[in-house]
Structure I
Amino acid sequence: MNIPSMKRRLMALSVIFSLVMASASALAQSQSQTQAVGAERRWVIIVDSGHKAGEIAESCRNARECTVRFIFKDNGRGPEILERIRYAADGTLERYVATGESTFGSPVDERFESRNGRAKWQSTAERGSNDAALGKLYLPLQGSGIVYESMTRLTADGKTLAMLPNGEVTRRTLTTLAVGEGEQRREIELVAFSGLGLTPDFVWVTRGEAPQLFAYVIPGYSVTVPAGFEGMSARLIEAQKTAENQLLAGFAPRLSMPLDGLSVIRNARLFDSEQARLREGLHDVYILRGRIAFIQPSGAGVEAAQPARELDAGGRVMLPGLFDMHAHVGRWEGGLNLATGVTTVRDLGNDNPTLQQIIDETATGTVFGPQIVPTGFLEGESPYSARNGFVISTLDQAKRAVDWYAAHGYPQIKIYNSFPREHLRATVAYAYERGLRVSGHVPAFLRARDVVEAGFNELNHINQIVLNFLVDERTDTRTLQRFYLPAEKTAGLDIEGPAVREFIDLLKARGTNIDPTLTTFDFLRQRDGEMSAAYAAIADHLPVTLQRGLVSGGMRIPNERVHELYNRSYARMIDFVGRMHRAGIPLVAGTDAIAGFTLQRELELYVQAGIPASEVLRIATWNGAKYSRLLADRGSLEVGKLADLVLVEGDPTQDITAIRNVALVVTQGRSIDPSVVFRELGIKPFVATPPRWEKTAR
């Protein structure tokens with residue numbers, strides 16, 4: 001799926017706001033900086049390895065009326081949207097219309113109008129009005145991101161800008177840069193907008209009285225630049241990464257506390273992740289230099305230990321740090337992971353240099369986030385290719401990619417949708433020779449059975465599994481068919497029938513584990529205007545602007561009959577996961593969506609599938625460590641292992657929803673109060689009174 005952390009992937013923001021920047025001629029204050037009427041401004045969207053994946057083109061009838069065409073296609077999907085805009089005299093939007101298709105094919109039909117201070121808006125997801133709209137800027141729910149140009153001008157001089165339907169945004173200039181030569185020379189600056197989501201929005205704009213949008217960069221993924229400035233991409237990326245790192249550098253010291261010397265957490269109920277049960281009684285856990293130094297029953301007394309500080313868990317449940325086994329990490333979602341108890345993340349596909357840099361930055365504390373287990377991404381060359389990792393055409397290229405991953409300490413590779421069938425078995429065999437595990441999607445025109453027989457250790461995503469029973473040799477699963485077929489046909493799949501039994505027997509015989517990412521596929525049955533079931537339990541804790549995105553569906557669901565069918569298909573997918581678990585197929589818990597909160601919902605769905613809550617916690621801890629090849633170091637509460645610890649209010653072994661009540665996290669030698677991190681992100685905390693460390697008397 002590749003949906004980052006609220007994050008970082010263009011398709012995610014096309015569902016919420018759209019990450020890709022466009023530009024508009026919003027009443028320039030300087031004629032020299034205003035686009036000529038009838039001329040066209042065009043941006044190209046470049047993804048990993050220099051591949052053009054889309055463009056944005058703007059033309060204006062006059063200084064106040066513009067049209068923007070936006071198309072982006074990556075990994076076999078993407079939005080196509082036409083926007084028509086009329087600007088008000090103050091630079092806000094007077095009229096806005098967007099039509100087209102979203103990332104997964106649902107219709108885009110959004111309309112906004114403001115007149116005499118009264119604004120009204122409607123889309124397939126929402127409808128509203130405001131009688132005090134003067135000076136407020138409407139934020140389109142979907143589209144090209146055109147509003148950032150108006151936003152840039154209206155937030156000049158550090159002003160806070162009120163948004164419609166709700167919220168406000170502030171702007172901060174981070175760095176400046178000169179690009180181009182002669183008539184093409186531009187003085188640009190990187191600005192960060194805060195208030196729209198869980199992380200800042202970074203935009204490059206021209207300097208001057210009437211700034212214009214220049215570029216939009218997602219380091220490690222994409223660059224959107226004016227046509228003719230493609231050669232500036234590398235400079236923009238490096239300048240932005242440097243600026244982002246300066247912002248990030250303050251997070252760890254501000255949001256966590258180093259545990260220098262011996263520390264002890266007293267009176268905790270310990271979860272035995274290997275046996276999937278709570279240990280009897282209360283225990284004290286001693287921590288030294290980032291590892292568990294000693295565990296003893298509470299009250300037994302080790303007076304000679306003389307810890308520097310102590311914390312009373314008050315009978316809360318202590319778990320090993322959680323594993324998110326399916327993510328695509330960036331620099332900004334780390335705090336959200338840590339605040340929800342996720343101390344280790346397995347990255348399942350990223351730009352290789354970027355991921356290496358983030359791993360190093362996390363180790364040094366520049367990036368505030370969980371420890372990362374890298375997975376090497378291997379894709380084949382095709383019009384549908386995802387441009388992560390290595391994109392190959394020949395077996396020699398595949399082997400060289402495997403060599404690179406092995407040399408850089410990757411324990412596993414991931415094979416993707418367009419990987420050439422003729423090189424599959426040889427590549428899997430070579431990965432084994434180099435000591436790597438193999439996971440992945442099912443390449444086009446194959447079935448899950450084929451890749452298991454070819455040697456895959458792991459299958460990613462529930463849709464890739466059920467497609468085994470829904471496709472034939474002509475089905476191209478690089479297209480949206482990999483989503484629509486499961487939505488349309490899984491409801492009719494007999495998960496207790498012989499075909500499923502034979503497939504599960506094959507998984508068991510081969511020792512294949514499954515990474516279902518059930519929560520990610522909640523969008524298959526979500527209609528526009530309905531709150532996402534994946535995030536309904538935490539929605540009212542989130543910033544109000546962000547909540548809007550949770551009522552946007554992605555699939556084309558034209559009527560109630562189709563909606564009911566897709567709901568039944570999704571329920572059958574959940575049941576399928578329970579069926580595999582009962583048959584002895586190992587599961588790992590991953591997200592591929594919003595960090596932290598998605599994992600909590602994923603565990604809830606496993607319980608819904610019939611898996612006892614205590615076993616679900618084992619999946620999220622012990623199994624995560626086992627299938628990351630880290631069980632010697634983490635995954636359980638044992639002396640000598642890393643002190644990756646999570647304190648939870650309530651008993652998640654009986655009620656899995658208690659996993660949302662994280663009161664304390666310890667990892668990488670530091671203590672984290674989730675309530676502090678949540679407030680930094682604009683999130684209402686889930687624990688009212690977290691436990692506090694106290695210095696001990698000497």
Structure II
Amino acid sequence: MWRFEQKLPFGLILSEKSLKFYLDDNVQHDVVINMKLNLTQKIIKEHLISGDLTPGAAISIRIDQTLTQDATGTMAYLQFEALEIPKVKTELSVSYVDHNMLQSGYENADDHRFLQSIAAKYGIYFSRPGNGICHQVHLERFGAPGKTLLGSDSHTPTGGGIGMIAIGAGGLDVALAMGGQPFYLRMPKIVGIKLTGKLQPFVSGKDVILEVLRRLTVKGGVGKVMEYYGDGVANLEVPDRATITNMGAELGATTSVFPSDEKTRQYLSAQQREQVWKELTADPGCTYDEELIIDLDQLEPMVAQPHMPDNVVRVRDIAGLKVDQVAFGSCTNSSVRDLAVMAHMLRGRKVHTGLSAGLSPGSKQVFDEIVHNGDLIPIVEAGVRILESSCGACIGMGFSPPTEGVTVRTFNRNFLGRTGTKNAKAYLVSPETAVACAITGEFTDPRDLGIAPIQTKMPDQFRVDDSMVIPPSQEPEKVEIIRGPNIKPLPLAEKMPEVLKGVVLLKVEDNITTDHIMPAGAKILPLRSNIPAISEHVFEVIDPTFPARAKQAGGGFVIGGHNYGQGSSREHAALAPMYLGLKAVLVKSFARIHLANLINFGILPLTFVNEADYDKITKDDQLEIPVRDLSSGKLGVHNTTKGILIPVLHPLNEREIEIMKAGGSLAYAKAKA
């Protein structure tokens with residue numbers, strides 16, 4: 001049965017079990033109906049706490065599992081502590097250390113010790129440094145079909161590869177979920193992506209998602225879930241599916257999901273976790289809000305050019321372009337399957353003398369597999385450097401390319417400056433294409449190498465060793481939380497005044513990412529638990545003077561274009577600007593996670609009614625925004641410098657309005673408690 005909670009025209013009301021007809025006699029006439037559900041609707045319906053499944057409706061869902069990583073986790077657990085709850089209320093919560101692995105000073109090591117003690121005390125599993133990247137490990141050891149997973153990392157949708165509704169969010173949302181609160185979102189539209197046929201040799205799951213990005217762009221998934229179905233799905237192993245759902249984040253999608261089928265069962269069985277498997281598919285004859293068809297037979301090797309994941313062309317189109325660095329791994333392409341292909345193609349060959357190549361295995365399990373099955377040997381003999389099982393190079397935490405270098409990466413993002421070298425040019429490719437580039441020293445279609453294709457086979461039994469996952473303490477009352485000097489108190493927003501006043505501190509264009517707002521990298525990431533220190537780097541990529549000007553002006557406003565805040569889930573891109581006094585952000589459109597983070601930290605999100613009004617505001621203009629009444633969703637921005645009034649909208653529902661007035665979600669949650 002279906003639930004709409006929606007009044008229809010002509011006296012109809014569609015309810016959970018029937019159509020109720022109110023005719024001229026004012027007598028209710030019921031007709032029982034059955035609705036066919038797609039997979040996304042099935043899982044969300046099973047977890048629905050409030051709202052209905054109408055696209056765009058405000059809903060809340062129960063969260064079964066959470067994950068954090070160390071770059072976002074320290075702040076998330078400071079927020080969880082502030083809730084004053086003795087133990088997490090989820091079925092499972094895991095704290096991973098996989099980002100800040102370079103310990104050139106005390107900061108990262110102190111954070112790791114803090115995270116381990118927090119996990120022990122509050123009922124959280126702790127995945128030690130070296131155990132692997134959170135998304136790869138969670139897929140291997142914890143994910144389960146039909147469950148909901150909320151993670152403080154934008155690539156949490158990797159879990160959709162085994163039939164989960166796995167969503168990336170800010171750390172505060174994850175902290176609240178660990179405290180037993182629902183996750184609030186807008187019911188997404190469901191895009192059905194029908195896969196037909198079978199991938200040809202040297203074409204893989206990475207090429208599938210690059211093709212989707214080419215067609216839909218980095219804005220094409222905002223407010224949507226990508227649900228894959230069709231006869232082509234059965235031809236994809238779980239690692240390829242996970243690659244596709246992982247990079248659904250680059251579409252701006254809420255999440256992506258595959259059915260849980262025989263391939264899923266085989267994968268979980270090989271992980272000695274078949275007991276969590278269940279078959280999950282869409283109902284035959286169900287419908288989608290939008291549809292896309294991809295013929296796997298026709299796909300060829302693709303590449304995303306700088307500096308956006310949707311700047312996609314065929315590898316053949318840029319063949320011959322010189323390459324300076326090749327980076328293998330990341331949460332997107334570091335599975336046993338990916339490294340088996342890598343080893344096969346490198347066997348008996350060498351990395352080109354004009355470049356450097358490095359590999360970050362996805363997990364300790366993956367590393368164990370390639371050590372024991374022999375695949376590590378041809379990789380090392382070819383001259384590939386072996387890096388840690390970490391996010392590392394993907395976030396500019398080591399293995400940065402040379403000045404103006406061309407770096408070819410099996411990663412998921414190629415934003416300007418993300419590599420750690422601001423003027424480098426990052427290209428995103430499959431493992432097959434990356435190997436071809438590493439061998440030849442230039443962009444090369446892997447099909448042109450003359451190497452015999454490999455038929456990869458998933459192991460019947462993975463090497464399972466969970467000794468690097470530490471369960472929570474059985475005596476939490478005896479656990480002492482260890483805090484290093486770099487861990488500073490959590491800053492909180494002030495309650496919203498009746499009028500927001502200030503200067504336009506910055507005006508930016510479309511597709512500003514969270515990497516632009518709050519950069520990562522080896523110098524900045526260790527400051528994640530120190531908001532006063534990390535705030536000195538806000539908008540550093542765009543305007544290094546921003547922090548000083550913001551503090552001198554007592555805060556102000558930022559003006560932006562479309563898709564503002566795309567990319568990482570890092571809440572520091574809202575939290576640090578809030579600390580600097582940012583009061584509101586006025587843009588043409590927002591990316592989902594960043595919008596939620598702005599609300600969480602009491603920064604008013606606004607959009608232009610008329611996009612042409614974007615041109616009526618310039619940097620250093622003085623603005624006033626009366627906000628005493630937010631109920632209508634309509635506000636006026638007084639540009640006192642130019643003497644004009646600009647109509648704007650806010651996307652807040654009643655609950656979010658109360659959050660803004662309270663000074664953010666943490667203050668609101670504590671008041672409600």
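Odds and ends about this structure:
- Label whose coordinates, when mean count of other Cβ atoms within 10 Å over residues 456-463 is calculated, return 23.9 (choices I, II): I
- Answer label among I, II for the case where Kirkwood radius over Cα pairs in Å, for residues 152-423 alone, calculated from the coordinates, equals 22.4: I
- Which entry (I, II) yields the derived value 1.9 for distance in nm of label points 7 Å out along Cα→Cβ at positions 48 and 360: I
- Highest-scoring label, criterion being distance in nm of label points 7 Å out along Cα→Cβ at positions 416 and 504, among I, II: I
- Structure with the greatest value (metric distance in nm of label points 7 Å out along Cα→Cβ at positions 64 and 320, set I, II): I
- Of the structures I, II, the one that 0.15 was derived from, the read-out being FRET efficiency 1/(1 + (r/R0)^6) of positions 472 and 584 (r between Cβ atoms, R0 = 30 Å, to 0.05): II
Every number here is computed from the coordinates shown, using simple stated rules; none is lab data. None of the values given here were measured: they were computed from a predicted structure. Cβ atoms are built from the backbone, for glycine too; each structure is taken alone.
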